[in-house]
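Next up: the structures, one after another.
Just so it is clear, none of the values below were taken in a lab; they were calculated from the coordinates. Just so it is clear, the model here is predicted, and its values are computed rather than measured. Cβ atoms are built from the backbone, for glycine too; each structure is taken alone.
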Structure I
Amino acid sequence: MTTLTKTSKKTRKQGMLDNVMRQFDNAADIIGLNPNIRKILEVTNNEFVVHFPVRMDNGEVEIFTGYRVQHNNALGPYKGGLRYHPTVDIDAAKALAMWMTWKTSLAGLPYGGAKGGIQLDPSNYSLAELERITRRFTYALGDNIGPELDIPAPDVNTNPQTMAWILDTYMSTKSPSERSTNMHVVTGKPIGAGGSEGRDRATGYGVFLNIKFWAEHKKVDLKDKKFIVQGFGNVGYWAAHFLEKEGAVMTAVQDAYGSIANEDGMSVEELMEYATANKGSVLGFADAVPIDKNDFFALNCDICIPSALGNQITAKNAPKIKAYLIAEGANGPTDVEAEEILLKKGIDILPDILCNSGGVIGSYFEWLQNRNGEIWQLDEVMAKLEKKMGESFKRVLETSQRRKADMRTAAFIIAIERLEEAYVQRGIFP
């Protein structure tokens, strides 16, 4: 049984890397990307694997494996999240780091792409153990991260507290006179530790904004539209929160524990209150009934928001999808074969590198504030985020129409062309 599980995990992660390479190749072929630049972008710059010991609460020592992949920094410092999950390995980190390069390039940010994390299930460890694991991982990475080199952020199963531990550990390795100048080594920090107003909701708000921009373009009224959300963490919750404010109705949610549905709708805030009190699980929520996890994507709805892990929408479940819009809150939730099926069915897809880029844009705002010694108010951050996301959406839509390509291909074309221009102008050293 264990062997089968390991094999399926490996296939899933290899699938993500295969997906991102196929998406890249497709766009690179369309634009006739310079073959030499193609060679550079196909590989990662640096890959770090660190094994480090941590003492557990019972006094025993456990060895953990951590990863950090730096894909490309032609446009600026590496940027990308750290996730704590059993599926984290070098292939997963490579795929996610590549997606970050395209995402930051598409958003017009002065960043490259990186990703990493630790292979563990955080629910198996106490808060004190997670703090020691995080601090030891930061120490093991050493000077391979830094405010002008590689700037981590929260991702799956990590949060502002995780970032605060990384910040404190990293700053402690610097001389006293240098410590305050390293505040921007991570983003997604708690407000009191140099974080930015609005960073908590930036990714979910960005997903919502893309849905809103799409609806305005299609002349669709979001009022009373039914939406389903896979993953009710930070991204899924905030996307649902803002959609509900527009009058849309959440009819189903799936998380790691199970799936629930109510065709008449359920309150986003009430479900979040319940899940918070129920160790993060939506199962057992009084205003919904449990459903089979395999029936989730086949539910009747207008909008589907996958905001959990990669490769959730596959050739197996794509034919059953009834939504006419998929807004990708997660990274790589739709595999290549599934996307072909969905596009043939006339379903619109707001691709991850556009749809969930609110998080890295919010991170950029935090980094800027730390760097310049500024503090922006929430309304200022949200207005800047809406402006930046609106510009990105418009560019992708125009490219999609001009090239007669789907939205993902258009997004990749814009991202790759910006990198190509940087290499053409700068040349290759020496």
Structure II
Amino acid sequence: MSTKYLYISQKVKTFKKSLKVDGDKSISIRWLLLASQAIGISKAKNLLRSEDVLSAVQCLKKLGVRINFANNNCTIYGRGINGFKYKKNIILNAGNSGTVGRLILPLLIKSPYKIKIIGDKSLSKRDFSRVINPLNQIGAQFYPKNRSKLPISILGSNYLRPISYYEKKGSAQCKTCVMLACLNTPGEMRIYAKKSRDHSELMFKELKIPIKVKNKNNINIIKTSSPTKLSKFNYNIPGDISSGSFFIALTLLSKNSQINLKNINLNPSRLGILKILNKMGANIKLKNIKTTKGERHGDIFVKSVKQLKAINCPSSLNSSAIDEFLIIFLIAAKSKGVSYFKGLSELNKKESPRLKLGSKILNMIGIKTKLTSDSIRIYGRPNIKLSKNYKIKNYLKDHRIMAMCTIAALTFGGNWKIYDPNSINTSFPSFLKILKENFNVKV
């Protein structure tokens, strides 16, 4: 594969496949962070080995945590709560990962020295005030003062206090940040959060970290406090539904095809894409469902249908599909009718302005859209067939943009040059390998 660009000029042929995808990224990062705070040796199978997760690994190693990999296993030697080895002039690089950048901070709120957090060009443009502000209220200090983007430095304190925190955007990262801060903070932390993915809550319960969760008027009221200690814990991490979504789309946009995605994370807070696509007429079924450590997992069976229909997407499904909307937009482009998605301003605060770029790419291939700051209308073309040359460049190396365009090339036709294909390594390093081995795609 060229590291400069991926060239695709042939559509994928009809297929019937069964395959696995890489481990869930949200769970992988949270397991690493919490295992570092546990006492003893914790092990994980199928930990995602993407650039984002490896950024978390490197940050923890710089803080004195020993982490080893062998085959499909990861072993972490936990140092206990606030057990990091603090040194002067530590610099932690979160790379492209907003999750790593935001969730490492609450574990540093007792650091006696300033610790600098940096990231790549894309992450350095993203807003960190949403985690800086609550951590500031808890007692940590940030430098330079009033800065809301990376690079920033954090200085801990021995005088920490619990707060009541209101999370209004449905951001699991922000909610989890305050939850993790409770590990080092005396008293009870209260969080009033718009519903979002709940991997952190489930992991807290599994680790017996004191936590109570109630739902009132679509707001989760979370009360949590510091445990005496965390015990070691092992995890067999299921596949990531966000990675699986690209193969769901590949199937739905191909003729007479079907796929079975094995052992995927089926957490209800992550199933928005399946609910949306089934409302559009897709044939998607869940099989072999089990629950392990509070997380549902099982197989996703998808069969292509003759015609998909447009959707007026309920905004109540947004938070449970926030990482999959680009691929949903692509499916809407081939559906019959006009699809409407609203309340999506958060998409423009991801690795790239995804709402804007998603619309731009659809326009490039002849799909009419109407775009606002937080909504998009997509005028579907069920018979879309492309034959022109298309170049995807300057998209801030957003891994989901790259994968969206790859699926478009394999199903709509045309001759595509997709630059910076290695950007997919941020979240799904085996993506191109799976395409090559299972779908005869030349990469």
* To do: State the single structure among I, II that was used to calculate FRET efficiency 1/(1 + (r/R0)^6) of positions 181 and 269 (r between Cβ atoms, R0 = 30 Å, to 0.05), giving 0.90.
  => II
* Asked: For which of I, II does distance in nm of label points 7 Å out along Cα→Cβ at positions 173 and 253, calculated from the coordinates, equal 3.8?
  -> I
* From I, II, which structure was helix-only ellipticity at 222 nm (-39500 (n - 2.57) for each DSSP H run of 4 or more, over all residues; to 500) = -8000 calculated on? -> II
* Asked: Quick one: mean count of other Cβ atoms within 10 Å over residues 53-60 came out at 10.8 when computed from one of I, II, so which one is it?
  -> I
